[in-house]
Structure I
Amino acid sequence: MIALDAAEPSLVERWMAEGRLPNLARIRERGSYGRLSSSAEWMAGSPWPTFHTGTDPGEHAHYHFVQWRKEDLNIVRPSPEWLPMPTFWREAGRSGRRVLAIDVPSAYGPQAFDGIEVYGWCNTDLLAEPASYPPEVFAQARRRYGSSKMPDERYSMERPEALLRLRDDLIQWTDRTGELARDLMDAEDWDLCLVNLTAPHRGGHKLWDTTAVRGEVSSEARRELGHALLDVYTACDRVVGRLFDSADPDAVLVFSLHGMGPNVSRVPILSEMLDRVLAGRSESGASPGLLHRLRATLPNEWRAAVKGLLPTKVQDQLTVYWRLGGKDLGALRAFPLVADLQGYIRINVAGREPEGIIEPGPEYDRLCEELASSLATFVDADSGESIVAEVVRSHRLYPEGTRVADLPDLIVKWANTPASSHRRIVSPEHGAIDWPSPGGHPDGRSGNHRGEGFLLAGGPSVPSGAPLNGARVVDLAPTVYSMLGLPARPEWIGSELSIARASGPSPGEEQG
């Protein structure tokens with residue numbers, strides 16, 4: 001299994017057809033291809049936990065790298081004792097299969113199983129410090145291949161030369177991850193190898209188009225930036241070819257759990273929108289605190305350098321403070337949560353939150369309806385188009401979920417137009433809000449996620465042209481288990497795909 005994290009299916013399809021991704025194209029010619037529907041449609045941070053657990057967010061409750069925890073009255077990083085997350089590849093390694101895993105995102109740190117796992121080698125979205133199982137593997141990899149730690153993302157617009165350096169770094173890190181994976185694959189026989197190439201994720205956020213660029217752009221830099229993301233995808237294609245040829249597997253699954261497109265997130269102004277709605281005024285009347293003002297004035301390089309010196313827990317709380325403005329969340333009827341794409345809103349419900357204000361039942365329903373209808377009144381000042389496509393309640397998305405209480409109450413899905421086009425946002429009832437960076441996105445992301453990925457399957461045991469229409473992220477775990485001859489776990493909600501039916505032993509049967 002080779003993940004091209006957050007690779008956009010429409011780009012993969014186009015560049016395969018144009019001959020720019022020849023290794024993916026040759027796997028497709030003799031295999032099967034289709035798109036994957038993903039929980040990213042509503043929660044951009046949920047696809048990997050959905051993949052790990054074979055369940056939807058209503059069960060695993062992971063939607064961001066920092067989340068609201070009602071017991072703490074705070075936004076913190078998920079932990080195993082709070083939000084358990086069984087991962088199918090580690091369970092396979094405890095069920096008689098030899099497993100190799102490299103850089104799988106959004107999982108907890110490595111655990112003992114029959115195999116090797118390298119965690120955080122060159123990756124984002126970590127829930128623990130970089131490590132490995134067995135522990136010595138990580139140190140050995142660093143000695144052999146050099147450091148590969150991906151720097152923290154800079155959440156601001158950047159100069160062209162910085163973005164082009166990022167492109168070059170992503171290509172180098174992809175090659176280095178490929179070397180590590182190939183050498184570990186060649187060292188012994190494996191039943192399952194799971195490798196994540198993270199470059200399309202960071203590249204898609206920062207290199208989607210030039211709306212993340214700060215300052216003047218020369219014609220040469222514009223030309224280079226015009227194919228920078230293709231350069232990253234080409235590097236990934238090269239590594240896929242090397243791993244496929246080296247391992248000569250019975251089956252290879254190349255996949256992306258969610259895609260990319262122009263950044264439509266209006267999260268940078270959601271807090272102000274919500275303040276005005278809750279206050280019933282056209283101006284919030286709140287003045288930003290000192291730290292919030294410092295964030296707006298200090299160069300991003302300085303903030304990133306200082307933040308990188310702090311412990312992870314302090315970094316997380318600084319992120320929460322900067323993004324939410326230091327509000328006393330427990331004193332509000334509703335409040336925004338930290339988010340990157342969709343908007344997340346938590347209702348301060350009595351009996352659920354320790355200092356709850358809103359009574360469950362009719363009062364809760366009225367507030368949800370008021371917030372949804374009021375947020376829908378905000379439009380682009382120039383075009384008159386709404387910036388909110390839909391506001392949904394989590395318990396309606398996941399009515400059977402046992403952990404829905406850990407999710408945001410409301411999810412704001414934005415209109416599918418680039419947020420960088422805004423100059424000002426207006427509402428007849430709640431006044432005008434200036435867009436922080438007209439012509440660009442203040443978080444420095446020209447691209448952001450889409451709720452659809454892809455699955456490309458090939459190899460001797462995979463039937464050519466098997467139908468993959470309607471495939472979902474939750475179908476991957478049962479499909480892989482069927483290929484490994486293992487029974488599906490009872491909590492999984494997906495089904496094995498047709499590509500599994502002609503490959504591997506039947507569940508429970510030993511492999512030859």
Structure II
Amino acid sequence: MATLAVCGCQVKEINEITNETKNEPEAKVFTAIIEDNNTETKTSLDDEGNVLWKQGDQVSIFAGSTINEQYQVTDESDGKTAAALNRVTSPGFVAGTDIDNNIAYYPYTATAGIAKSGSGYVISDITLPATQTYAEGSFSNGAFPMTAVTSGANDYNLKFRNVLGGLKLQLTGTARIASVSITGNRDEILCGAAEVTVANGVVPSINLKDASAKTVTLVCGTGVQLNAETATAFIIALPAMTMEGGFTVTVTDNDGVQMEIKTTKPQTITRSNLLKMPTVTYEATSYSGHQYVDLGLPSGLKWATCNVGANSPEEYGDYFAWGETEPYYSSLDPLTWKDGKTAGYIWVSYQWCNGSSNTLTKYNTNSEYGPVVDNKIILDIEDDAARANWGGSWRMPTYQDWTELREKCTWTWTTQNGVNGRLVTGPNGKHIFLPAAGYRDAGGPYLEGSYGRCWSSSLDTDNPSDAWGVDFLSDGVFRGSDGRCYGHSVRPVTE
């Protein structure tokens with residue numbers, strides 16, 4: 001085996017390694033140097049911030065030639081700042097072109113090639129992974145590439161320089177974290193196909209080529225348990241850049257709920273350094289892709305921040321007949337009926353009757369309203385518009401849920417981003433906004449901006465052609481019962 005000596009945080013000459021393969025020319029012996037003792041990069045870190053090599057680390061070396069040779073850390077070098085590397089296999093005869101320098105790239109990449117470019121070189125066909133793997137107190141093995149370029153073909157001192165920087169997120173809490181993702185707010189490219197330009201005595205630069213590679217995710221295996229008192233670090237390797245619009249970090253726990261941490265100020269990732277975020281207490285704020293707020297209610301119920309069909313709290317969203325899971329019109333054009341329908345939100349089109357309010361076929365407690373009396377007073381989950389459209393454990397609030405919201409919260413008529421509605425503030429001071437979206441029947445829309453109504457999942461048992469909800473105007477908030485065929489908003493909740 002040809003052997004290579006690699007040292008970590010300090011310069012260390014390795015002279016005792018010799019070539020023991022009689023049928024090959026004498027192997028070149030390299031000394032490798034990490035550029036900065038305080039740099040939190042490379043394969044792993046110890047408690048004192050020293051860079052350590054790990055068993056299985058591999059390096060590509062272009063030893064005065066364009067031939068990509070594969071070397072691996074020996075078992076004995078695991079966890080040390082200086083490591084010996086053995087060439088994994090003899091390349092045999094490969095038609096390579098001589099180059100003026102010895103160049104190394106960590107981690108080993110079988111597809112990597114090299115070409116002369118001015119006074120330096122371009123290492124091509126490498127990939128920054130979109131998925132990295134959590135390592136306690138450190139970063140994903142192989143996620144932080146390094147390069148080294150000697151002064152000439154006879155110079156065997158490899159001074160490694162880091163190609164990337166990174167982000168260090170610090171979390172406290174009680175949840176078990178499944179993953180952490182980061183996306184630039186202006187769709188910056190963060191991973192994918194790349195090439196690195198290198199030269200002796202010059203810091204490397206990277207060119208990212210995949211315009212669709214905009215999110216990097218750190219996966220945490222079976223989950224990383226947070227501590228309520230001591231912060232846990234999550235480190236993600238990223239290319240050096242300034243994200244002018246800031247970035248968004250999405251933390252997902254093992255239950256599938258999420259917390260979004262967002263900054264809109266410019267944030268700079270510096271090569272060979274970590275951008276350390278302040279410690280944040282993990283408190284889930286979204287689930288199944290939709291944001292929610294914990295208002296501090298006695299029930300612990302979480303309320304969604306927007307209506308079904310809306311992308312923001314101020315958007316009206318879709319209108320649903322009670323017990324139906326699709327609106328009757330196109331979301332893109334509220335005045336155009338879907339699927340060729342000419343009318344909706346009237347009894348002749350309502351799913352759970354035979355054309356009138358006294359021919360109910362489901363959810364009926366009184367034979368005067370139809371021949372089918374099933375005494376169902378809460379929507380079956382398959383008829384719940386929140387669950388059907390958002391999935392997970394989202395559902396429509398019950399009558400009791402709305403009663404708690406009315407009685408335990410402060411409701412303030414206000415205008416938010418130009419939209420009238422009610423700001424609902426919980427016991428803990430957090431709030432949601434309910435837009436005055438009006439309602440629909442076969443015509444409409446009606447009373448947009450002055451009236452809002454959201455369905456509950458509860459039937460009005462005294463009048464089963466109606467169902468309960470909440471009504472809100474500028475002069476009050478009321479429990480309300482209305483005909484099941486009419487179109488009203490749906491605001492989901494989840495436990």
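Among candidates I, II, the computation of helix-only ellipticity at 222 nm (-39500 (n - 2.57) for each DSSP H run of 4 or more, over all residues; to 500) that gave -1000 used structure II. Source structure of the calculated read-out (FRET efficiency 1/(1 + (r/R0)^6) of positions 209 and 465 (r between Cβ atoms, R0 = 35 Å, to 0.05), 0.05) within I, II: II.
For the set I, II, ranking by relative contact order in percent (Cα under 8 Å, 6 or more apart) places I highest. Match the computed value 43 of percent of Cα pairs over 40 Å apart to one of the structures I, II, and report its label. Of the structures listed, the value fits II.
No value in this document is a laboratory result; all are computed from the given coordinates. Fair warning: this is a prediction, and the values are worked out from it, not measured in the lab. Cβ atoms are built from the backbone, for glycine too; each structure is taken alone.
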